[in-house]
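Each in structure tokens, the structures are laid out below.
Any read-out appearing in this document is the output of simple, stated calculations on the displayed coordinates, not a laboratory observation. Since the model is a prediction, treat every value here as computed from it, not as a measurement. Cβ atoms are built from the backbone, for glycine too; each structure is taken alone.
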Structure I
Amino acid sequence: MSIVFRYLARQVIISMLAVSGILLLVFMSGRFIKYLADAAAGELAGDVLFQIMAYRFPGFLELILPLGFFIGILLAYGRMYLESEMTVLFACGVSEKQLLGKTLLASIPVMLTVGAMSLYVSPWGMKQVEQIFNEQRQATEFELLAPGRFQTLSSGGRVTYTEGLSDDKRRLKGVFIAQYGKNQEGLSIITAREGSQLVDEETGSRFLVLEDGARFEGKPGQLDYDVTGFDAYGLRVQSGKARNRALEEGVSTRTLMESDKLEDRAMLHWRFTLPLIVPIVTLLAVRLSRVNPRQGRFFHLLPAMLVYITYLGLLIVARDALENGKVPEWIGLLWVHLLFLCLGLWLQFGPAWLYRRRLLREGEQHA
């Protein structure tokens, strides 16, 4: 029997890893493209993108693993039904209850992993992302520059371009800066061969010292421009003044447990909800994986995915209702779990119970 368990667990885990890997690639690629666009707009430095993605990885994993395990069971057991492997197992004495029990046993490591991610690892990772975002908001505009690209930066509607940038981002080559004057009147354009950052030790103010360049001032469309050449020109660099922003996902589980806010209580219920999804979708998937060879290998995936989407959608609705105070906390999100637990138990044992009842009733009539 242990050989059968290892075989079933291996088939499900292999399918789960394949599905989860593809889903991770899709979701993380979409998020990375968004952060890449923010970096191109000068809102993030390019060297922090992979750090952000690494810290966000547990958050993706906690959502994808239950879905990956659900689809993994459907694919693995569906193939075994089509290729008559399940028929052989049942003929060798493996009952449907044993199949369900062994699958639930295989789901325990997945449930524990999702629980660890949801309650501890993912909030810690989002806290690191929060710190990175806040550091980027407080960084000077020239620390967010990327060479060879025009960037609209925060100080005064300034557009900056540099051909080259040193590794420590202290020296610039081929500098172009354009900004509007006071009250958006007139345009000032500065070009310089080189530039470097200078910090005033007394005040802590930062300046960009441009070398060997020229300054052009005037109004677009007119010819009366003032042109000033310079050997050195100082330009004050402003640091980001945006307030630090806290991410809801970065709040620790302990803090949520001590909080009385409805938003925090809803988030706490959500974190405990994610690991509970795993055994319930396992119960559903074992029954929904049964395939008639005439229907095809993937015919059963459509109704199964509709069930999963409905399950997840109702959890989101229940979370919003709890957050808005429409549902008492002692109910929380449990009613959704109980609803789909009853559905899974009915799908698993309901048809057999009805069949026995019908046989009993027919026997009583013949008697």
Structure II
Amino acid sequence: MAMSLRRAALAMTAALACVTAQAEIRIGISVSATGPAAALGIPQRNMAALLPASIGGEKVEIVLFDDATDPSAANRNARRLVTENKVDVLIGSSNVPGCAAIAEVAAEAKVAQVAMCPVEVPAASAPWVFRSPQSNALMAGALVAHMKQNGVKTLGFIGFADAYGEGWLRDIRKTLEGSGITLGTVERYARNDTAVTGQVLKLAAAAPDAILIVGSGAPAALPHTALVERGYKGRLYQTHAAANADFLRVGGKAVEGAILPVGPVVVAAQLPPGHPLRAPGVELAKRYDDKYGAGSFNQFAAYLNDAFVLVQRAVPEALKTAKPGTPEFRQALRDALEGLRNVEATNGVFSMSPTDHFGLDERARVLVRVENGGFRLLTGSF
């Protein structure tokens, strides 16, 4: 299913194609507005309607498609965006497999991509791929520190059987080295699974001190609730991809007490008054909630906002070299993204480099606990 967005209103693809030809700067976005990752993609689709209509004095045209949480569709969307819509930059997708599929096109077409997920890509694609979320390794460091502080010695793992789950498994193993914590039972499940009985029985029988669940949105609640129902009494950790209302709604009381690493924007109003990310996070949440309803904002919408902020900061530098719509401008935009320093967004402060296309440090993470159906900032985690 494909959707096109032209500033604050949705329009038919054919109608959008006519006005796209007049655009000075074209941004192509692919989100997972349907399918298993819809809880991530819907707020990003919504956020697109709130993005500015110009950058550096140049008009911006946005073309947005739904990839339905299908990597093949994400790849097709990206190809259509670069060949038919002639976009200057790609943003998306909402999930790691989709981001990886877009990265192939970005490298091939030499169009920069700002991924809205912590995707790892082959060396050939790496120069063209930037990210707006935090890396798994950055978030894993916060979790392992909390585990050590709370006496965890053995850890179980259950995660998505895809690139997101495997990426976290690799990074948690590396982060655990020298920590005194042993990783034991490892289980996997699919995004669209409706039961994880076998996996949970094995984890419960192993009885580790804690279990890390690696999922996103509502599917992240499935193993969590199953473990609680089986009487597991150890600590349960989740990743930043679980931090949204669907996870809380589906998990209900079972997910109370869960520990997650998240971007500061998730709890912006709970940050100290002097925190540099408090004001932009609160302001973005208000703009989003004013349009879509109180309490509807989440960090996935912020990932699109921050991706746009990166492009917004890079465009003026690229305009010094070439005009939008040309290969020279796309190359200059890529170079400008890589040269960004100290860009304050809502999830963190970005400083890119040739060897770091995440660009975020410890300021981009805090720990929260699920309390009374919401996310509560843990004191001392920032």
Structure III
Amino acid sequence: MKKIVVFLLSLSIALCLPLSHTASAENIAKAEILLEASTGQILTSSNADRRLPMASVTKIMCLLLWAEMIEDGRLALDDTVKATSAVQDTEGSVIWLVPGEEMSAAELLEAVIISSANDACIALAEHTAGSEAQFVKLMNKRAKELGLTNTHYTNCVGFDENAHYSSAYDTAVLTAELMKHEVYRGWFLTWLDYLRGGETQLVNTNKMIQWYDGILGGKTGTTDNAGCCLTVCAEKNGMRMIAVVLGCADDDSRFSRAEELLDHGFDSYERFTPEIDNSRLLPIPVEKGTASSVQPIVLDGGAECIIRKGRAADVQYEYTFVESLEAPVKQGQFLGEYLVIVDGTAVHRSEIVAKNDIEHISFWYCLLEILAQLISL
């Protein structure tokens, strides 16, 4: 009887506890972010700058480099790529390339995008940079150019290594950059295809393309150290959302959490065009210049931002300016900041800059001015 009571008590406690799939968002992923791509605004995040292994999400950088090479003529989709001995015994997802086998760049790109084929990725890296090591140098160089301060690569496919890492924020920025290129769009949205005349099947690792409305593409990644990772991009209502989750415990968690993030973005936010009050943009005094003042302008006036739905009436604006300047003043020179604020938080920031050049006044300029005035008498 005592054992039955203990069992029933334990069962009742268990039933009262939340199931694993209802765990808090913070426990689903080690790091996550939701970013609106066109504005760069972070709408929600957790540990977004934490350096973590990202598995095959690494290939987002590879795809960006190849897209840029295609656009500037350094790589053609019909290029013939010959596999070297480097593809032998490649671990993880593969299309079973053998040394000496030839495929087109398009076929290999499709294999990388759809099924995350590691051997195809290595073959393309060697073809475009001479070796995987040289290609990794290009990856790190591009990461630096994009300002990805928490990203470093040691291989092109995403194998676990101590110095191979990225962050949720860096991955979102990188994904936003990649999605500017249309060359891969068809492959990103292809669920099933074949190579070698039907002998090799490619199945898309990004399951969300089967059900999520407005999806544009993304990339999965899974290793022992990285866990289950995903970056995914979708577009609706004039907004392009990017959700990144790193370090999920299982396959289902990464997709469900990414879907939750995207839904939150599209359901809770909208585009907003800030107003610019030109009466606040008063001329700023300039000392020792050919003009006594310079006209300030908002650098990207008219640029849209993202705010929570129904909050347009709560938007506030803040203008800050330097008090005065000394010539010379250059067109585009920083003069202050223009902020769009909701609930005390800046949701949009623009520089206020000089509309035109103002030269430093010189002796000869003064002399010419005096002579001009004398002549006009």
Of the structures I, II, III, the one that 6.8 was derived from, the read-out being distance in nm of label points 7 Å out along Cα→Cβ at positions 83 and 187: I
Of the structures I, II, III, the one that -12000 was derived from, the read-out being helix-only ellipticity at 222 nm (-39500 (n - 2.57) for each DSSP H run of 4 or more, over all residues; to 500): II
If Cα Rg over 2.2 N^0.38 Å is computed and equals 1.47, the structure in I, II, III: I
Comparison of I, II, III by percent of Cα pairs over 26 Å apart, for residues 35-178 alone - largest value held by: I
Cα Rg over 2.2 N^0.38 Å, for residues 99-298 alone - structure with the largest value, from I, II, III: I
